[in-house]
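Input: structures, listed below.
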Structure I
């Protein structure tokens, strides 16, 4: 089987972006489970930049010509692994390419109101929203990363026959490395790893930190994004000496960071999956989410759900005083470790085979 994988960014390890990591892991695990596969990569940008407007403009201009120039009979399957360039499905079909087109949709956050702020975000969202619609309209098969994404597509676009949930995995090292024992001496550290964007709702953590502003509790925030200055100003205005902003965290340093925490907070308003939740649980951490956030049921299963910053502060205090229930910890860790990239690759390969067998699969 000849496969072309189309992505926005070159699929290399440690990019720091979820969709790029997905592409990298999928390709490498596909090669492991089936050595006969021939896989080429086609990408617009050599490196990842969050909310890269100029990069997206390039992807919507010159990169389109590159896609249209793909030989019409070169591949059996062309997999668009990033819905932000879903326009590729339209170009491939309009240019008469004979390959079956599979597109992975990671979330519909760009179509949701109130999750982003600023003019640049509005422009970015409009471009991406158009690409998602092209992917839905012209792909032969749609892969969703969770029940949340699957349901959101159904609600916005109606029932789609050729659509399947294929859950994503987490880094293999998170599943195999032993979990170090944590000292209960010193400050209780609650961590966050992710973007500093409005929909990630990191201000929720800082408001909880404000209620625990003493030497017994520490909050470590890793990440970059448009809300960074707003969050730093909140810290300074409230003299939060227990909060540290530690910037972008490289992929190779993530596991060490998780292992330094006593608890993990991830109060996002919307997630297609929520990889950090699974990563933290795979490292044996209790995870606190925002109860009313749109987090897939597959991921929120073993999370503590905070209704308010006050409630989050209360959960953190209880964890410090009583520890993390060992029975619950074992269940959550085992569950998180069931999300493997090998399983993702096997289920994706089955979709490739199915779409090639069924010549009637089309959205046209």
Structure II
């Protein structure tokens, strides 16, 4: 058996923390419930982040759509900053409060993955970034991880199930295993060329047995124009200066008329490495940095009870609205009533997602969300606003 919760367990509230179940038991015994408003907010991003990508809403709506609640907030793929409410749920506490654990788990991890992917793509600029991280997490999570890597900006994903979910072709080259079993890099690449769909780019992994430069030249001379790229996945204990190694290979390929061959780097890549490697790399495979991205630490806090502003210490009470100040790019957080009273001055950034149990929002295709993320990335940098 796999040690995972299925959809029926999540929807039944079985993955909740026990104190929510005990709270439900006590309130039911007391015959006491309340109409509340809760907000989801990140107070501080994991360093060095200064912004995040809101993700996981489609899965969260799978839970919320079964409940008699009203929901409004940012749509999936939206850029946001610290202390900005991204989602507000209003309704009877006992109708949705026990799902806090599941909702937070979905949004925290999905947003963390999407944000890291966006940072890597921002660093790579026009260079393709492929998500290779499914193998670093439980396989049940692979589609979730790869979907959020894709909407965060990755150009492709390696996992077959995730690619099917996204309705895109899976991306990948050849593994070291094929080369090791066949016994020679060139023979393995030639076997790939003979037996795999000719429409797929021919990318040769050149670091298995011998010097990467000479393996790259052997493959380039044999495949000539058919060779699209060489991939370097050299272990860190054999790399030395990875940029210098790639530059040497680039020189030798160009000198011999193979300027068309791209250089694809993978292995221990993150946004900081990408910024270093951009001087020579044409594309990247990023694994652990994205799949094991730090979660965005949302909290779900009550801010209103039975229409009365009320919150715990350290939290701002009352429902709020995230707005653009008209005529500028300034983002402001206002008490909801203040924002509603000044529609000519402030434009709400929220979308009504549900109203009294009726679903009003349907998630667009992942490709559309990704395009929104990429457009927003043009307006931020990697260290601040």
Structure III
């Protein structure tokens, strides 16, 4: 599978642009701030129906415009697939595949799998568990639609239970039957989410460690551990035991919405002991393992987006990553960088097709040799 063409209207800093791509490696070069990352984000929209960086769709519309359009032509299983995403201020986002609009956008997820590696991934290390739960959800949803439905249903039940808990205090009464009904929903969907996440991490970790070892040439041990309250207790017991606390705090304190991923370098937290290079290597290895996992499950090579990945990496590590992803195990790749000559010198050492696009300060895109 690969993206053959991309066209944008009023998306972020682009007024009107259309580009055709190689089915292997495509590089966007130019100064900082010209919109290289925005092109990757547009591709992310076509695959996952949302921005990688900004969850508010209207903020991805070019200033002083009322709408933005992202369109792409994919080749998937030897067939042409056209995807349209329309964003309008104060209106519902519209997503169409081959001119047919989706009833539920979630039905699009997984058809055009994608993995993105970006400096923004540092949030996986530095921010709260919500970022790491999003990571698990993003990966699993691309190959397991039933899982995505479970997450949607679980979050709905969680929201309704929290509303009920907030309403209890001013009302001064307690509807145990209603609480029990929402508990049943959380238990049903939560157990399925837990079991799927657990199996996913067990399979991901060995692949992740292999990638880390290859990129770093290091003997240091890295680990990724799935942490969940359901590892020690079942969901019903958790909800029953925390009910009094939940009523006081007015929100649900137990469940899979508290899950986390523990990232360690050796025996110590990566966040505290890992150098900048070690943390970046950890994240790149994690995302490449994600790629490998999705490919094996779906039997489709995801599109790989590498956004400014080589910054702060030494030349040896950059060359290893390029040669790794240029292997036939990987499909179409998009790379952003500010240094064309450096990038070209690495690409010239591998026998593979690639396009380089120069993006000027006024957002003109020119294919260069």
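Here are some notes:
- Computing P(r) over Cα pairs in 10 Å bins from 0, in percent, for residues 176-319 alone across structures I, II, III gives 12, 46, 37, 5, 0 for structure I.
- For 18.1 (mean count of other Cβ atoms within 10 Å over residues 144-151, calculated) the corresponding structure among I, II, III: III
- Percent of Cα pairs over 36 Å apart derived as 34 - corresponding label from I, II, III: II
- Distance in nm of label points 7 Å out along Cα→Cβ at positions 24 and 72 - structure with the largest value, from I, II, III: I
Just so you know, all these numbers are worked out from the coordinates, no wet-lab data involved. The structure displayed is predicted, hence computed values, not measured ones. Cβ atoms are built from the backbone, for glycine too; each structure is taken alone.
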